[in-house]
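Listed after this line are the structures, all set down as structure tokens.
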Structure P
Amino acid sequence: MSTAALTAASCSLPLAASPLPANPRKKRIPLGFSLYGMRNLRTDAALRTCAEIGYEAVELVLNPGWPAEPRSLSVADRRDIRALLVDLNLALPALMEHLSLLGDEADKAQVVDETEHNQNLERLKAACELAHALSPGHPPVIETTLGGKPAQWRQIKHQMADRLHSWARAAETSQAIIAIKPHVGGALHTPEGARWLLDQVNSPWIKLVYDYSHYELRGYALEPTARALLADSVFIHVKDSSGDPGKVKFLLPGEGRVDYAEYFKLLRKLGYGGAVLVEVSGQIHGRPGYDAVAAAKQSYATLAPARNKANT
């Protein structure tokens with residue numbers, strides 16, 4: 001994308017509806033690691049590893065087949081995880097539960113049928129119950145992308161908004177926020193789309209996850225997207241990227257073009273006080289020989305000094 005096109009894309013973003021409140025105490029922004037990058041470790045081992053490295057927060061993954069899938073956790077398991085989080089002084093800002101608003105026939109611009117929609121609602125209910133079991137006073141948000149393909153957005157966006165209204169009602173009943181994340185390869189893939197969808201649903205129970213890597217691949221600059229979306233974002237995922245929407249490559253923090261000291265300075269300037277969580281892409285953790293502990297250590301070695309340099 002040309003410099004002119006980059007500038008035009010960046011400047012087309014609307015500002016957020018309202019500024020984030022100031023953070024008078026200037027608490028340090030928590031650094032965390034999503035266990036999406038530690039599938040092959042038991043949950044207790046993954047939590048201990050993150051704490052030993054220096055992370056202050058984690059995201060558990062509830063996807064089918066993962067260690068923290070709700071139906072695989074007994075009451076005792078939930079109690080043990082909760083106790084370990086407290087013992088290790090680890091915050092739990094989020095639970096990842098990837099669902100899709102789009103049906104199995106991905107080339108057809110239609111949302112899931114009623115059967116699959118109801119299954120999604122049941123999974124959300126189970127995720128919300130786990131959120132309250134693990135952190136009763138401050139339940140983590142339930143994070144998900146929405147599926148589909150970029151070309152489907154214009155045809156499907158109103159149907160997506162209708163389905164999200166149902167999710168919002170379920171979230172309100174369960175008293176746990178659902179945080180949706182735009183994805184460079186998904187139907188929801190731009191900051192403008194995220195803003196539109198939030199405005200359509202208009203619910204305090206539907207928020208955003210901010211992950212600049214997906215916008216960087218589409219030529220957006222960091223500051224305009226952060227200004228547009230952070231007020232409605234409940235936490236941040238970080239990873240680096242290279243390539244373009246046609247050939248996406250995700251990287252660990254520090255392996256790409258983002259200046260994380262400047263990133264943290266921007267977060268402070270905008271009054272952001274939530275968690276910043278490393279998300280290791282499936283492109284990386286799915287490779288033979290992937291070392292989850294090494295990836296977590298490398299990411300921390302990039303982010304912690306940047307946060308300190310930015311005085312956040």
Structure Q
Amino acid sequence: MSETVALEKTDPNVVKRRIRIQEYALVGVVILLIIAGAATKPEAFLSSSNLFTVLTQASVVGVLAIGMTFVIASGGIDLSVGSLVAVAGISGGLLAGDGNGLLFIVGALLCGMLLGAVNGAFITFGRVVPFIATLAMLTIARGLALRLSGKTPISVVLLDQVRWFGNGKILGIPVPVIVFISLIVLGWVLLSRTRYGRYVVATGGNREAARIAGIRVQRITFSVYVLSGLFAGISALLISGRLASASPVAGTLYELDAIAAVVIGGTSLQGGRATMVGTFLGVITFALIFNLLNLLNLPTEFQQIVKGVIVLVAVVAQRRER
């Protein structure tokens with residue numbers, strides 16, 4: 001009997017079926033939330049401007065959640081992404097000054113990747129536990145953002161390219177929404193349809209078995225943190241463009257929102273199981289919940305309680321399954 005249970009847990013078809021069931025369940029949750037919003041605040045909730053606002057606000061955390069999916073799938077965690085958003089934005093702002101917005105973009109992306117690489121180096125070569133390494137980077141990056149900026153936001157009003165990423169539209173659709181959806185599709189292809197994605201999941205499922213199978217586990221582990229840093233740089237670009245400034249306090253607690261979306265989406269905190277579709281649905285679920293609570297004028301602290309309860313339920317469900 002125990003052998004049968006063990007085989008079911010490791011059978012890829014069983015894992016895929018469980019992921020699919022959770023994705024269907026989240027689709028049901030999203031539909032119920034839309035129905036609830038339509039019933040309570042039909043004019044405000046169902047307006048195209050409100051729905052685009054929901055997706056635009058979700059795009060920053062959503063992009064972070066894509067990178068977080070790869071990290072958690074590999075068996076790791078990244079607590080630093082919120083702080084990386086801040087320091088990447090500040091770095092881009094300092095590099096660009098009042099000049100070319102392309103310098104901001106390059107600076108933000110390179111800063112995110114560089115600090116992500118530092119995380120990966122300490123975890124893979126320094127053998128530091130991911131929780132500790134990224135927790136340290138959380139405080140280091142936030143300190144760097146405050147120090148480099150002099151504790152004041154850096155204006156990007158004159159950087160048209162940056163502002164376009166935050167507030168521009170293509171065929172009436174906000175650019176941040178297009179960026180988010182495009183990266184979700186790219187993340188899905190990378191995770192589900194490439195050898196790299198299979199290696200990431202295999203590394204999270206059983207590192208020793210992956211090593212024996214010829215997978216370069218250290219290289220894979222290092223790469224997911226660089227990827228997470230890259231997505232943090234993209235998030236910095238989106239939020240700085242939307243607010244027309246790069247703030248040293250941007251991204252506060254975004255790492256928790258990203259982890260929460262990934263977990264309720266069905267990616268296992270233990271690694272070895274991941275779903276990009278689930279991550280997308282998790283992001284949308286949280287965005288709809290908070291939008292509906294705002295329309296109902298419920299206090300912010302109530303929203304935080306709801307978020308915590310949802311995450312606890314998702315983690316308990318995963319542990320029961322395992």
I have 16.9 for mean count of other Cβ atoms within 10 Å over residues 183-190, calculated from one of the structures P, Q. Which structure is it?
Q
P, Q: which one has mean count of other Cβ atoms within 10 Å over residues 39-46, as calculated, at 12.9?
Q
Of the structures labelled P, Q, one was used to calculate mean count of other Cβ atoms within 10 Å over residues 87-94, giving 29.4. Name it.
Q
Given structures P, Q, which gives the highest value for percent of Cα pairs over 34 Å apart?
Q
Comparing P, Q, where is relative contact order in percent (Cα under 8 Å, 6 or more apart) highest?
Q
For distance in nm of label points 7 Å out along Cα→Cβ at positions 31 and 47, find whichever of P, Q sits highest and give me its label.
Q
Test item: helix-only ellipticity at 222 nm (-39500 (n - 2.57) for each DSSP H run of 4 or more, over all residues; to 500) calculated as -26000, pick one of P, Q
Q
Which structure, out of P, Q, was Cα extents along the principal axes in Å, for residues 95-214 alone calculated from, if the result is 54, 40, 19?
Q
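Values in this text are rule-based calculations from the coordinates and carry no lab data. In this text the structure is predicted, and so the values were computed from the model without any measurement. Cβ atoms are built from the backbone, for glycine too; each structure is taken alone.
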